[in-house]
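For reference, the structures are reproduced in the following blocks.
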Structure I
Amino acid sequence: MAHVIVGGGLAGASAVEELREQGYDGDVVVLGAESYLPYHRPPLSKEVLLGKEEADGTDVHDAQWYADQGVDMRTGSAARRIDRLRQVVETDAGDVAYERLLLATGSEPRRLPVEGAVYLRTRDDSRALRAALLQQPRVLVVGGGWIGLEVTAAARAAGCEVTVVEPQAQPLLGVVGERVGSMFADLHREHGVDLRLGTSFDGTPPVPADLVLVAVGAVPRVDLARDAGLDVDNGVLVDATLRTSDPLVLAAGDIAAHDHPVFGRLRVEHWDNAIEQGKAAARVMLGGTEAYERSPYFFTDQYDLGMEYVGHVPREHLGSVVVRGDLAARQAVVFWHDAGRVLGAMHVNEWDAIDEMRELVGQTVDPDQLSRRTT
């Protein structure tokens with residue numbers, strides 16, 4: 001029997017790499033619903049939309065690499081059902097038996113009943129959106145989260161008029177809090193964006209728009225796991241080692257609701273998490289028992305702002321913030337803490353700060369020292 005990976009995305013590709021890196025020479029089968037080989041998604045809302053990179057250039061590896069690694073890579077082959085009793089994954093082309101199974105089915109955009117709305121998730125989505133932006137339509141972006149703001153920046157770079165509708169008082173309010181969220185609001189207003197905060201969207205555009213992009217979050221693809229009888233609650237529930245309620249089945253990436261040893265139960269939808277959890281899951285598939293303890297990490301690029309973030313900050317602690325530097329000038333390092341215990345850290349255009357940020361997350365530090373600390 002093979003080690004089988006359901007999901008042809010980044011987590012699955014990383015798991016394949018790690019299986020071979022660890023010396024596993026048995027059968028590996030990857031079942032990917034998309035017709036493409038695994039690819040990186042961050043460029044889809046950044047470099048591809050800006051015309052700096054082609055969508056076809058986002059592959060993790062080319063087909064020859066998988067062939068050289070002896071991987072049975074089946075694109076356009078969706079898993080239909082998991083029979084845990086027989087240890088098989090059922091597909092339209094037949095059953096695939098597994099010794100260990102990794103679920104890495106990812107997430108999909110949360111949809112709204114908006115006629116003609118577009119969404120950004122796949123390579124095809126990004127390619128089509130880039131072509132549309134070049135026609136300089138009037139763009140309405142529904143949602144002031146990471147994807148919505150990155151698309152907004154790309155649309156402005158293409159010369160589009162852009163209106164953003166966000167029901168919260170600031171963009172990214174639930175992620176970075178009011179003070180840092182206001183920095184992102186100022187950034188987009190300075191670039192000519194009509195930013196309408198505290199505004200609910202009922203499906204009727206508040207301004208004339210030729211293109212409506214809906215970016216109101218994502219939902220994990222858990223139907224396969226749920227139908228197989230695995231424990232599911234806002235993702236596939238996994239323990240600290242990424243095992244599901246069935247010890248022969250693991251989950252990684254967007255769908256994994258992970259019992260993190262430091263941060264508690266959380267589900268992370270970012271690029272770095274897919275890479276690192278894919279690797280960690282592969283090691284467990286080979287008999288490893290190490291808990292996955294890496295702090296969540298993500299980044300964004302919007303106009304001249306570059307940002308990296310490490311950690312996890314619950315909403316109730318977003319107000320406990322220390323800023324070193326000048327947010328208004330967009331040159332700063334930000335820390336969130338709980339009575340001095342650093343929960344998360346973010347830099348804005350301070351590229352030498354990432355190592356310090358990783359070091360401090362989880363540590364207890366006098367907040368006054370955070371504002372003055374130098375490396």
Structure II
Amino acid sequence: MLDAMPLTLLATNVLFLLVSALVWAALSQVLHASHRPALLLALANALLAASLGGNAMRGLAWDWLAYWGANLMAIAAFALMRQAVPAMMGERTPWWPTALLLALCAVLLAAVPFGSSWLPIINFGAMGLLTLVCAVDAWRRLRRHARAGLALALASPLFLVAALLLLRLALLLSGHNTHLRDADDGNLAWLWAVLLMSLVLNATLAFLVLMRLILRIRRLTERDALTDALNRRAFGELLAAEHGQLGRGRSHALVVLDIDHFKRINDSLGHAGGDAALRHLVQVLQACLREADQLGRLGGEEFGVLLPLSDLPGALCAAERMRAALQARPLEWQGQRVDMTASFGVAVAVADDIDPEALMLRADQAMYRAKAAGRNRVEF
């Protein structure tokens with residue numbers, strides 16, 4: 001009965017990994033935004049299943065497959081996972097460091113005699129390192145969307161798996177080595193740990209995919225589809241939040257701007273050229289703003305810039321910087337050079353403002369004064 005237990009656990013692990021591979025492969029066809037990472041994870045699960053099967057066949061199958069091949073497949077699986085996590089967050093990570101580590105492990109595994117205790121040491125050392133890097137990377141990227149504590153909690157399953165792999169490495173270095181078919185308590189505990197790690201890894205990675213989908217949906221509800229600036233609703237919410245800080249002595253400024261002679265641009269370039277002009281404006285203005293500043297499209301060719309912790313001199317300086325940058329960078333459209341300018345109105349929040357609309361009204365009025373005074377200027 002004891003001899004059947006490790007084989008049953010091995011079969012359970014392999015079956016779970018194969019089912020996970022099929023699920024990720026199916027998800028890659030459904031989730032357009034996560035197609036690439038889902039495919040990577042499908043292959044990673046399949047490689048882990050093959051690795052476990054190869055390890056279990058030691059003494060029964062070709063040694064190059066049971067030793068070198070099985071260990072290298074396990075390392076390759078974790079290498080694929082390390083590349084998949086940034087892709088889930090919509091970012092790309094260079095392949096060459098991971099490929100270099102994989103190539104180095106392939107050489108080291110080939111240089112070590114079959115059955116040597118150094119084979120699992122190399123294996124678990126590489127897997128532990130890749131998982132630890134993956135966990136740190138996930139935590140750093142999650143911090144961009146959540147507080148440090150929450151980001152750490154979300155990445156903690158990856159840290160747990162890295163800790164288990166490194167613990168296994170420590171046991172191997174101290175001389176505790178077992179075969180996957182052994183029925184001793186240590187090996188059975190490790191097989192249960194492998195099943196737990198497989199479950200935790202796949203559940204965590206699935207959660208990261210779900211989180212990316214939620215963030216994409218949230219972005220679609222907050223961003224203008226054409227320019228990727230904040231839409232009017234999201235911009236209004238930020239303005240209201242800043243208004244709530246007035247009572248604490250935290251002031252802010254608002255810049256409202258309108259493209260000069262936009263109808264002329266539309267008429268000469270067509271609607272596609274007009275859309276390009278709006279995107280060009282957002283690109284130029286974003287380069288002039290601080291990280292805390294927020295740019296929103298209020299409607300048509302009218303935009304707003306929220307400047308937290310700004311007084312009138314600072315807001316006027318920011319508006320003038322944006323005005324000069326736009327004037328200095330004409331739009332290049334299908335071989336045509338189109339000069340673009342805008343009129344800017346600036347207002348600073350005061351304690352008498354009963355709501356954010358009072359600030360918006362003053363900035364809007366200042367912008368219309370800039371239009372009336374000849375355009376391409378800043379008024380307050």
Structure III
Amino acid sequence: MKPIRLVHAFLIVLCAVIGARAQTARPLPKPPTPTETANWKEQGRTLPTPELLQPTLDPALPAFVPRTDLEIAGHFKGASSDVLAVLTKNWIAAFQKFYPKVSFDLPPPYAGSLGAVELAKGGLDFVMVSRELRPADITEFRKNFSYDPTSLPISGGTYRHFGFLDALGVFVNQDNPLKQISFAQLDAILSTTHHRGGAAITTWGQLGLTGEWADKPIHVWGVKPWNGFEEFVRQRVLSVGDKRGEWRTDINFVETVFPVSPAVAKDRYAIGYAGLAYVGDGVKLLPLAAEESAPAVPPSYEDVARATYPLSRLVFVNLNKAPGKPLPPALAEFVRFIVSHEGQQVILDQKIFLPLRAEQTAVTRAALQ
């Protein structure tokens with residue numbers, strides 16, 4: 001090989017090494033201060049620096065075609081999580097170009113938890129929430145209306161932006177030889193209910209590890225209920241159908257997600273979960289298989305953006321829609337616009353959240369019929 005080519009090859013390898021180290025050395029987020037939290041409620045959360053990589057829109061997303069068979073007009077009151085305030089205003093502005101006679105109120109405070117409470121009281125037409133609703137919110141809504149709120153996916157979360165619904169990762173200590181893990185195995189490790197059918201797993205040998213690992217206990221780290229992260233894992237991994245999963249009581253529960261990755265990094269026999277924004281050095285993220293027969297998928301940017309990674313997250317619009325009754329036409333059009341090609345382009349233009357794939361929008365469109 002010629003000297004110039006040798007130098008070129010060396011530089012490529014060097015850049016790859018530096019890039020890998022820079023990624024693992026990315027500083028972890030810190031808990032927000034009370035002042036930051038207060039400011040976010042009034043102004044919306046400060047947008048993060050976009051990822052260098054950006055997704056493309058799914059060409060199968062349907063184009064938005066305005067209705068001409070009736071006049072679309074109305075005034076609606078909504079609420080939003082602090083991380084969705086800007087995006088929701090962008091959606092409203094884009095929608096009003098099609099329907100200028102539709103107006104919206106979206107005042108502060110921006111907090112999904114407060115919006116969910118007001119929706120249950122009947123004071124809102126919609127609330128944008130960057131997570132699943134709390135069980136208590138659903139119970140309160142059901143008490144007042146005798147049916148559940150309608151929660152429809154309208155956007156993907158993010159890949160690893162702190163506070164912006166980052167995808168969730170499962171990780172072990174960097175010395176652990178485990179290559180991947182399934183939802184059934186996680187359910188057997190994390191729950192007492194075992195709705196996925198497996199017996200309890202308490203040692204690394206039960207996951208196939210041998211030698212010094214065979215008889216070593218699995219030390220589990222997780223976030224104390226209730227929390228958006230633990231609720232997401234509970235719903236996606238521990239629960240099956242209408243059977244709600246319950247956590248083991250001997251988990252090392254912490255109040256917030258921030259300490260989980262550092263704890264696993266210090267404990268050779270530990271496993272934990274956290275948003276990708278909170279995963280630091282000393283741990284190894286595991287590819288996940290949602291079903292035993294399915295291939296394990298790593299938490300790569302591409303797999304999260306394509307929604308093939310099993311613990312990618314979703315943004316929801318929550319509505320008061322009585323069973324068998326349609327939404328007001330203008331509100332239904334607003335939701336239909338959001339999950340159209342044009343509505344998902346608004347997400348792409350902001351460069352923070354990830355647009356939905358066409359198959360993900362099918363549930364939302366069907367609910368509007």
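Derivation of every value follows stated rules applied to the coordinates shown; laboratory data play no part. A quick note: this is a predicted structure, and the numbers were derived from the prediction, not measured. Cβ atoms are built from the backbone, for glycine too; each structure is taken alone.
Kindly point out which one of I, II, III the value -7500 was derived from, the read-out being helix-only ellipticity at 222 nm (-39500 (n - 2.57) for each DSSP H run of 4 or more, over all residues; to 500). The value was obtained from structure I. Structures I, II, III were compared on mean count of other Cβ atoms within 10 Å over residues 227-234, and the highest value belongs to III.
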